[in-house]
Structure 1
Amino acid sequence: MACRRRGLTARGARWSLLAALSLLASSRPATASLAHETTAGELRTAYAALREGRAEEAEALFAALRDRAPILADHAERLRIDALAAATRHQEVVAAASRFTERHGASPVVGFVWSALGDAHRALGHGDEARAAWRRALATSREETRTLALTLASAETFVAEGRLEEAAAVLLEIWRDQPALEGAAEAERQLAGLESRLGRPLRGAADWAERSKGLAAAHHNEPALEACGRALRQGAALPTPLRDELALRRATLLFRLRRYAEAEKAYAALPTEPAHQLGHARSLARLGEIEASIEAFRAISAHARTAIGARALFLTATLLEDDDPAAAAAAYQRVAGEAPSAAARNEARWRLAWNDYREGDHARAAALLDRLIADTADPLDALRPRYWRARALETTDPEAARAQLARLARKFGFTYYGWRARQRLGLPEPSLPPFAEPTGSAGSLSAPRLQRVELLLAANLVAEAESELAALAPRARRRGERVRVASLYTAAGDFHRAQRLMVDHDLLPLARGPLPKDRREAWDLAWPRAFADELEPAAQRHATPPTLVYAVMREESGYRPRVLSVVGAHGLTQIMPSTGHRLAAQLGRAPLDPVRLLEPATNLDLGAYYLQRLLQQMDGRLAPAIASYNAGPTAVRRWLKREPELAEDVWVESIPYRQTRAYVKRVLRSVHVYRALHPGLDAAASTAQVP
């Protein structure tokens, strides 16, 4: 089966490709660099011949490259096999592929060769041999496109042989167990066709139940709910535990889809267990039935020493804050003293301190925050109480407050609270080293393995390069090694894996920001100008600050263009299909197919437009616009109207929705980092009031 190729179109990917191809050249002797460039050129030439249909020429070129460049022998031979297949020389493919699997069984591309072997056997009419080879290919990789293609091919060979029951079993497995595969609708279509030909249904209640589980796990909530309903309607004879599991999944899916009235009834119908009662109480709260919700939470919170009981008690306190602050404080005190987890106890202590701060009792708030700081081991978790302790001291000891804010700004400059401290002190943006292409260090990584990636990227063999990187990434244990691998991921257009490689291992250094001795490359990889060719023109077109769009994309999707959220939001800026349809109509465009929200250009264009609309609605105020993107402008206008004179840092900390509060902080932090890394990027487009 043909493998998927991905072009390198984003500006960020282009500079990273150039950087990646110079990584090793800078440390090689001139003769080695020349040989490297020659090999890359030969690979490009051979692959161009294959891509342009000159299969015989490509086969000869790949054979010569295999013999001259041992570093790429397995890749060259695999591509030679592709050329043989393109030339319909199927017997030679079988012979060459069989030799390959014996000689290069550990190669990252052996799965592609097993796939080619299966295709050749199919062309020769060897159905059993084809399916056996495809099974070996599937065992080497679970890449979605290949999984679906090989499964469909196996089913087609069974159908061609008249073995309909076996074809149905193959299709049923993919339909039931991997329903979220991209393109899986084709498997469903073929399965329905086989049901018609066989004259009986092939999918029972248990199959629908398993399908709903996979769809729910992949956040395909609407089809998961439909599958769940089919299972419940057909499954009178299902075991009681499975029916209970389905009923709970249905309630959870209704809650995810914000169908709270239905969710409330679904949770109420479940057996009386704390987890089910918690879902019921949360549904009541979302419906605005506060008194009923408080009573429902209290029914669970009697057991504050359990995780669910402590959570219920905490949520009870949040609902009581406005109308009965004394009862809220008592509930927080219980959580702070009885909750089983340190995180839950500290969050309750924070709420007590924050409420004291809001009431103007800054001395009491500072004392509570001192204790909270002392009990918080993680320096990043301690930033919130440290910042607000400094703010609490401003009225009683302004010099001490300034000193504490200065330490935060200096030591944690690339965090939300470090940025707020810098802003509070009136300090300019930090001075950063000039932009430079990443270099990194090979360290303990194999230089030949890195060279293989470079050569493959030079020929735009992205899937093959990523198969090499998947093996290299776990071995990158030092920051220089991670920079090296992350820059290659970026060159392959995979900004998400590049960012995660840096963030997962260098969270604290990234939060501190570049020191004078540092190169800035780790920060440029953790906050890349991803999809710049699509994003920056869209931001310019809609007069939206590019740094805001970059920041929203980072926090919404982690630079993954095809990601779906638990509530069904799509793509890079996580737009709901209904929102996308409305935005497209406002722009005078044709009705929007939700699948197009998975395209970077479409998603970023609508996201930039929507952000500009929100900025206009919020009078150019960045924090309320960001909050509106998460919680909706109606709720944000209500919060602004309730306390219109609040300082912005207090307003953000007072956002009632915990998820939205955290989201606004993350996006503002990323806006700050992008502006620090790329001064002037917003100059042409931004109309926002920079806080």
Structure 2
Amino acid sequence: MGSFNLPLLPILLLAVVAAVTGDELRTFIVHVQPHESHVFGTTDDRTTWYKTFLPEDERLVHSYHHVASGFAARLTEQELDALSAMPGFVTAVPNHVYRLLTTHTPQFLGLELPQRGRNYTSEFGEGVIIGVLDSGVYPFHPSFSGYGMPPPPAKWKGRCDFNASACNNKLIGARSFESDPSPLDQDGHGTHTSSTAAGAVVPGAQVLGQAAGTASGMAPRAHVAMYKVCGNECTSADILAGIDAAVGDGCDVISMSLGGPTLPFYEDNLAIGTFAAVEKGVFVSLAAGNDGPTDSTLSNDAPWMLTVAAGTMDRLIAAQVRLGNGSTFDGESAFQPNISTTVTYPLVYAGASSTPNASFCGNGSLDGFDVKGKIVLCDRGIVARLAKGAEVKRAGGFGMIMANQFADGYSTLADAHVLPASHVSYVAGVAIKEYINSTANPVAQIIFKGTVLGTSPAPAITSFSSRGPSIQNPGILKPDITGPGVSVLAAWPFRVGPPSTEPTFNLESGTSMSTPHLSGIAALIKSKYPDWSPSAIKSAIMTTADPDDRSGKPIVDEQYVPANLFATGAGQVNPDKALDPGLVYDIAPAEYIGFLCGMYTSKEVSVIARRSIDCSTITVIPDRMLNYPSITVMLPSTTNPTAPVVVSRTVKNVGRRRRCTTRTSTCQPLCR
């Protein structure tokens, strides 16, 4: 362990302040200037130095070594004020809370085994390590079988905090950074996302008999390392610790299916941590968020991140609603019980109850309302989808129809409900309500039609997928890309639906599900081109994306109208094309510093860069001039609306031919 001089006087003052205050302790992430007079030999050296800023060693929550110069600690406001006066202090940010935001998707994306694609020569992601920051993992699921997997690369420095038998050559690492020291998944989210990215090939996968087929992650030969950063909640201090460990352990790709508040990048510790990861050659993909379809709702919008939107696929687990007047409406449900197709049931709208907000079928909302033996129409929203069905069942209802509100349009989901159910569109819901209100004795039935493939439109942007433009940097198009995020089948640690089944698979929806698809695809590219930078991989993904759906028509949104670029990004990912992009737009990490200097002060940029930055000595790069794989131009001011705007890009030939001549043309710009 090295030795160095400690700033004793500030420490004594801080201790005195702490002793006389009774304020509540809160967790802050404290950024400090790197110690200029000492090179730390070990992480323990750095941790010891960090503790010199604190009144008590026990206040230290996390010590960051690879992606941030600083630490997380529990402090009172007075202690923080005293700490801010100490030499080396840069800034402190409160600990923010974040939220956790497949049989058919490989086929849908053109990666069906065993053929994969015409360019699929990446050995299924072999040799690549994907670090997943999530709710933990269930290591005994067959999706994490190590059978036939090679050992991890020699660079791997991580560890497994399960019993030795739980980890293997597939699941090579598992650690926890939240209050529960075990990396075991108590939620299911982390098991689902990690198996989507790099789960092993598992024949016979299904959910309640539906969506049957062979399950496979996008990169089934890649290694998985789980960093548990979410328990009852996900905090920025824990997430930053997970990023720090993933980079230090040797991960090539980091996947984060979580989102939180939109903050300036110098206050956004996910932006700070991922910037360091990208500087060190690690690709990062993050969820755009589930707060759509309202504009400017996305999170994780820094330009060095791949920000992933969610779309549908061409698979429907059909549950048709038939009314007593003969009208039919297509819906979805993963639970498909064998019930009579000739018997009808009385139909009621939960909103007719006198209980406030009863239309959403929350817990206890149907008390005193006669639903016994009836099909109950519930409105989507406010209450979790599965909880609505549970309330109908508790109150004695036979089945449930869940109808979208206007904002959700035609976006429906196949959930493993606990009773016969169908999730229908807003248009269908309006028609069903009109039927109920115009009929003395309304009746209905739910007819289950199983898994239907080849449906259209596909993909379509789902209603929950968060939209741009970015609040922090509207001059960079966000989200970047769209991936499958609706009714995605992947590993699950718990029993699903009413039948007693072994823990196997579940259908989940969200940008949480689309993000690991892109993480796995990035691993495929990294395996084929191990020397490519994160920005080159990102460029390959974005510049080869499909702007149209499988029928050749523009991708639509939840209202079935053409989606704008702030919903789709570059379009639907096309893995086969991404493995042979021809040209890429590369960005050196130093260019991001020039970009940041156009947004923030030198002190603020220094927080992100983890070193002292003087923006007066750096050439500022406007957002439109960053060598990004998309171009966004802010319209000139009304005083001179016809002023020319110059945009330049530099491309790198990564194609098979060393020399080539290309002809380029520019289509009419899209005004959104």
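Suppose Rg and Dmax of the Cα atoms in Å works out to 26.2, 86; of 1, 2, which structure was it derived from?
Of the structures listed, the value fits 2.
Quick check: -22000 is what I get for helix-only ellipticity at 222 nm (-39500 (n - 2.57) for each DSSP H run of 4 or more, over all residues; to 500), calculated from one of 1, 2. Which structure matches?
1
Mean count of other Cβ atoms within 10 Å over residues 525-532 computed as 18.6: which structure among 1, 2?
2
Computed from the coordinates by the stated procedures, all read-outs in this text should not be read as laboratory data. As the structure is a computational prediction, the values presented were derived from the model and not from experiment. Cβ atoms are built from the backbone, for glycine too; each structure is taken alone.
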